[in-house]
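Visitor: Some structures to go through are shown next.
Rule-based calculations on the coordinates, nothing more; no lab input. Just so we're clear, the structure is a prediction, and the values are computed from it rather than from any experiment. Cβ atoms are built from the backbone, for glycine too; each structure is taken alone.
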Structure 1
Amino acid sequence: MSKGSFYLTTPIYYVNSVPHLGTAYTTIAADALARYRRMAGYDVFFLTGLDEHGQKVAQAAEENGTTPQEWVDSVAPKFLEAWEMLDISNDDFIRTTEERHKRGVQAFWTKLHDAGYLYKGGYDGWYCVPDETYWSEDQLVDGKCPECGRDVEFLSEENWFFKLSEFAQPLLDFYAAREAEGRPFIQPHTRRNEVVSFVEGGLRDLSISRTSFTWGVALPFAENHVTYVWIDALLNYITAVGYGAEDPESAALFERHWPANVHFVGKDIIRFHCVIWPAMLMAAGVELPETVFAHGFLLTKGEKMSKSKGNAVTPASLVERFGVDAYRYYFMRDVQFGHDGSVSMESMVQRYNGDLANDWGNLCSRLFNMVGKYFEGVVPEPPDAEVTDADSTLRSIADALPEKYEDAMSRLEYVAALEAAWDLIKEANRYIENEAPWNLAKTEETLPRLRTVIYNVLEAVRIAALFTAPVMPETSAEVWRRLALGDIRDVTDICAQAAWGGLPSGNAVTKGDPLFPRIYEEE
């Protein structure tokens, strides 16, 4: 039976370019959690998508001699192809140009308008078109956008405003209450102080519409006004699960999955998600999400990776060299999620050769070869002899893995989760070296011990594959196929499956090609 809904989202990505390592990083992190929660028995709904409105899109379409809709239709497939390449298991992919989204946005604004939280006014300010962001005079750096360093333009237009200023104290009370309950809304904790300080400084009412262009979701009560793109984008989290639809199926979907368990975002958009978004939901009387987790930036040579800096590498170039699972593993293992992290080709090669080729790949290769050599390619009978200290050590690490992994994943500490899995992999390698099956196979007297050793390592590999599956799904699926265990993606109770002794004797074991052929620096 399902343990209940688990709804998680990435930010929806802006259609100004193809996916790069930064967008892929967020999406892989969300995917790993989604896969793990499915394996733990949850009814997972994993959402990603595209933010397709705004002045920047309209300008790009004009420059390319096409309509905005035609322009976004040409870009959207590139994201779908990238997520398919990276084995992303999202359950939905929302585009803000879809009718279901427009309908939900308009229903939301109607509710806030009728409740008195919106009013018409004038706005004067500096606007950065590339970032689709307003800035005050004192926020500019040398007269330019403080985020991207590009020119800004002064705008004066009639807007509709949301009474954000009324929600400063309710937000502070909400943050404090969640902290007291032990389920903080803003994670990691280092981000909470930034948000609280910002709210304590007072909030200004927020412009939620634009009149200088038409490419956006129209306000249902104001002619010539379209929704400000950032606000439009935030609403995707509820419109994707049925908000604003009147049919029973959509209502049931919303009831089933909202509120979201985790919003994954980059730290640069934390104020939108931890201040504006919960305030909007409070005004609409919609339950607030459980957690917003803001991860850090990927850095190359000390700089944030971004398209504007020209240092954003496409995922395809790395996948071509390392493979999909190695790509996914590197970014979840080498960068502490929630912190900035430096990435490089050199560190990726080292991680690949050390963890994947030497530890995991070599373990599987020589083990499966020994099964073929010593047991005619089938799993031997489980051990019935006296348990040695070495046996106990291997099994105790395997028995501790489910709890350690769950603890780490509940805190979105992917490095700790993978380290827990690698404790078992490394111990299995030590166990083989110390027990030396090649020596045990030399005499009749030690054949029972050989059977015990090989079975124990096969069982350790089976269990390790379960807990590497969320990050490296295809490799784990291949290991299970070679152990004749069926499809690992059918696992819905990972803890029960991880119980020691679950590997049936007599299963045919396939040797197969090396899982991770070693890579050399000059390649």
Structure 2
Amino acid sequence: MARMIPASIVAETKSDAERLLYERFRQSLGDDYVVFHSVAWQGVTADGRPRDGEADFIVAHPQSGILVVEVKGGTIAWNPETGEWTSVSRNGHVSRIRDPFAQARESKYALRDALQCSTPGLRQLSLGHAVAFPDVVAGGDLLGPDKPRAIVLDRADLADLAAWVARVMRHWQGESRCDAVARLTARDALMKLLAAPRELRPALWGEIAQWQRELIRLTDQQFAILNMLNRQRRARICGCAGSGKTLIAVEKATRLAQQGMRVLLTCFNKRLAAELQGRLAGQNNLDVFNFHDLCARFAEEAGVLPAMGDDEQAFYDRHLPEALMVATEKLGPRYDAIIADEGQDFADEWWVPLQMTLRDPDGGILYIFYDDNQKLYPRARQLPILDEPFELTINCRSTQRIHAQVMKFYQGQTQPLSGGPEGVPPEVVWCESKRPFIPELQRVLDRLIGEERVPPEHITMLVGARLDWLMKHANVLRPRLTDDPARRGAAIYCATAHSFKGLESPVVILTNVDASWIGDWMRDVPRLLYVACSRASAHLIVLLAREGGDAMVHAAFAEER
């Protein structure tokens, strides 16, 4: 029995002919066959131009080669004089269809380009195409010089489908010079390109317990969206905190880079970009920059880097993005695809210079991942993609207990669900004084590290704002505190909720979230708490003043008091 990918036919498959062939391929072919149904991919041609491909079926065998099959159901008619193809359904409805032989041939060459780009050195391929008309009898006549009967499947061939597949593969082997090793290498390259793993290792996060040391398993929702992007050159993907937006963005960027595209993975948060750069170091064809770093690098290379001057806000909001556009005009575009994370933090006017770095600004690949609930910066935002977003609604990063706390601050119509283990309730430590909470914080650290054996590198301390007041006590506590991520482990890493957005930690200690400490520029305390609390994956601890604190904050954690 052949290995089918996907393992069961997608419910949305409307073609009865494809449903029939799916089951016949499964039952008729041996265990050494792999059959892909309804697949799509993205790649580039030998001269660097983007090229998309799709196929109804791809049949692969380690010795016999690879076969791309285009399927057309119903009664098929072809007019050689006009080149027009039609299909008549069972109820008599006549539809014009594309030339199935041209479709199969185009898909074959697109697959060849993608395989050769994704696997350097792969030049010889036993790769053929065929057309299936499972509802009709084609007879034995030659349909045309580019339509030989040898590559056509009709209803009569269904009786011995395995023999037909073997016969068509032998037909194409006659035109191929590749040996058995090359055919096996091509099959492996195909699996790498299309058989996307449903399990990915964490890109950013450490381990605290057995369930976190295991592979992060993609939910069916994440897997479906990741593969749906193969059919979309432009898309926006929204999701709650912990729904895997960054994970999918990283995986998609990596796949495109492995297919030979020059890819930019960008975000707003400088620390998130630094984490991603460390994890993706050595990946060919992939640049990872936060947006303003990208602007500065292009501008410096082109000799148009502006001076900051006295207005720092204008420098980052206007002058650097404008410099990126000027630099791109001088240097030329650089990328085939852009993956943008944290899209909610990008200003409207940044998207034009960013897209100018695409070799095809209007048609190049652009994916934007965002979460409106994490919009911490007061900027107008209109994403440059108007199509309805793909939605991620399952939090598969945090425990159910942390998720329930985070949902108290969530603002949205679709209530996200939790896909994690139950976990332990978030812990509130009530302090007598408003600050600096140092005695209480020391007791928390002693318990976590001494009694519960949590490694210091798995603990992060977040503040609502004004990290400087906490760092004044950096050398008083044991372990010491640090705001340098490179020293994490030797000391407890501390950051503001804003700078840690997009990242996560197994244990988060949250303090200084009282509205009076946050400042006038950030009055949306629920949104800040949504971001801060959702950084924790395994355990959340909140330090609050018993008296004189913010009533809204107290109410949000009242159940834990």
Structure 3
Amino acid sequence: MSEGGSREAVLWEAPGGAPYPGVHSEQFWRSLFYFNVYRLLVALLLLLSVAIWGSSLWFGSRDLALFVATDLAYVMISVACFVTISARRHFDLQLTLQVAADVIFLVILIYASNGISSGLGLLLLTTLAGAGLISRGRLTLFFAALASIGVLLEQTYSTLRLDAPDSQFVQAGLLSGAFFAIAWLAHALAKYTVASERLAAKREIDLANMEQVNQLVIRDMPDGVLVVDGHGSIRQFNARAERLLGPLPAGGEAVLSEYAPPLAAQYEQWRTRAGVDSGVGTPYSSSESARFVPIGANRELGAVIFIEDQTRVQAQARQLKLAALGRLTANIAHEIRNPLGAISHAAQLLREEPGMGDTAARLISIINENSGRLDRVVNDVLRLNRGERAHRERFRLADFLSGFVEQFSQIEKIDPGVLRIEQSADPDVLFDRSHLNQVMWNLCRNALRHCRRGPASIVIRFSLERSSGVVKLDVVDDGPGVVAEARAQLFEPFFTTGAGGTGLGLYIAREVCEANGATLDYVETPRGAQFSVRCWAS
């Protein structure tokens, strides 16, 4: 929000419309200063007129000495007012005293110049108009009444003591009426000025707020934004644009043609070809595309350039494709599960039939094995779409791994010596026990598929980083490892190097780890493959 605009809007007016007593902005004091300059110039001009033309003018025609003394006093009072104005205190009081001094001095000058016929009363009109505008319409009628009383008193005194013509009362009355007319006009103009200032201050605040909102929106946009004028100079940009195109030169004016020549060439092509669609992003490099939006009706005035990161767009498209594929596979998995259960149940009944031969038993075993593999595929797909929440619990990692190795060896029918546990600490971990079992089962099954199946071909080791409170759990095998070309896709869904795999194991394992506040990564080693799980110790 613009601090200056809001201050101007409220310094002289309260929320309900009433002025704040004794509190005025610098604008008021500056107006009072120029008003006092005018008063001083008027006093000096009157004094200069008398000094040059003397009694040949109306000025001082009745009492020249009184006229000169009063004018000198008027000059000195005006000079003294500069000191009080610089103090910036009691604005209303200073304005009232200055207007009252003007009325007193000018009435005396009128008297010394042979009354109302001298024309000096017109100077009071300027004083009343200026005072009304400076005070924003406040006390204007009071000032008019004060001037009218002064003029009428002077005329009354002149008529009673100096035998002035009675007809001058008409002139004094008309002049007094003019005082009130000018006061009313100044009051109306002041109200209009107040309304205009209030509206301008509100517009200034709205524009400042809008500018801040625009800056926040531009700053947090995922796309880079450059605002370029008609000469190709960069007027505004966000941090994302600098990350995509590189840092702009510090200080001075950046020119698009020097900062990003390929983008500048495409911008010039867009600007000269009116038929090019500005709402469609056009690639100008291997990883970015640009979209141009004209600032005004004429493209020569400049444009807002939106720079889109194609890698991010491609990643979003890939995520949408995976989501759609996930929903499709989930539906297929549901349709497969029922007939698969019927096949497994029928094979189990056939196995229990009497007089079963070796050939039939072998065929039934094939049916059971393939049914089990299909069931695992279905479970993986359903688990991928279900996104189960983690229910973390505290347990000792060493005890859990001992039980896991024993269970894994029995189910996979391997020598327990193929797996070896190495530990440098005995920490407790905070993890969902079933989730960790699922992750370890997936990692160890992959390791078993590629290892030599000798003693300690699969090593499970864990340690505690005491400084950070993180437990590192590694599964290492002595197989050929993962080829360099496949490492970037290891954790992508449906990517597999095995003939019978689904490509979901490692993807689901990483998702499960993230649900427990842990990470799963592949670690490059000189030989074999190593997967590392980092989780929190409890």
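Visitor: Identify the structure, out of 1, 2, 3, from whose coordinates helix-only ellipticity at 222 nm (-39500 (n - 2.57) for each DSSP H run of 4 or more, over all residues; to 500) was calculated to give -20000. Don't skip to the answer; put the middle values down first.
Guide: On the way: 1: -14000; 2: -8500; 3: -20000.
Going label by label, the one that fits is 3.
Visitor: A further question follows. For structures 1, 2, 3, which has the highest computed value of distance in nm of label points 7 Å out along Cα→Cβ at positions 132 and 492?
Guide: When distance in nm of label points 7 Å out along Cα→Cβ at positions 132 and 492 is calculated for 1, 2, 3, structure 3 comes out on top.
Visitor: Can you rank 1, 2, 3 by relative contact order in percent (Cα under 8 Å, 6 or more apart) and just name the one with the largest value?
Guide: Structure 1 comes out on top.
Visitor: 1, 2, 3: which one has mean projected area of the Cα convex hull in nm², as calculated, at 30.4?
Guide: Attributed to the structure labelled 2.
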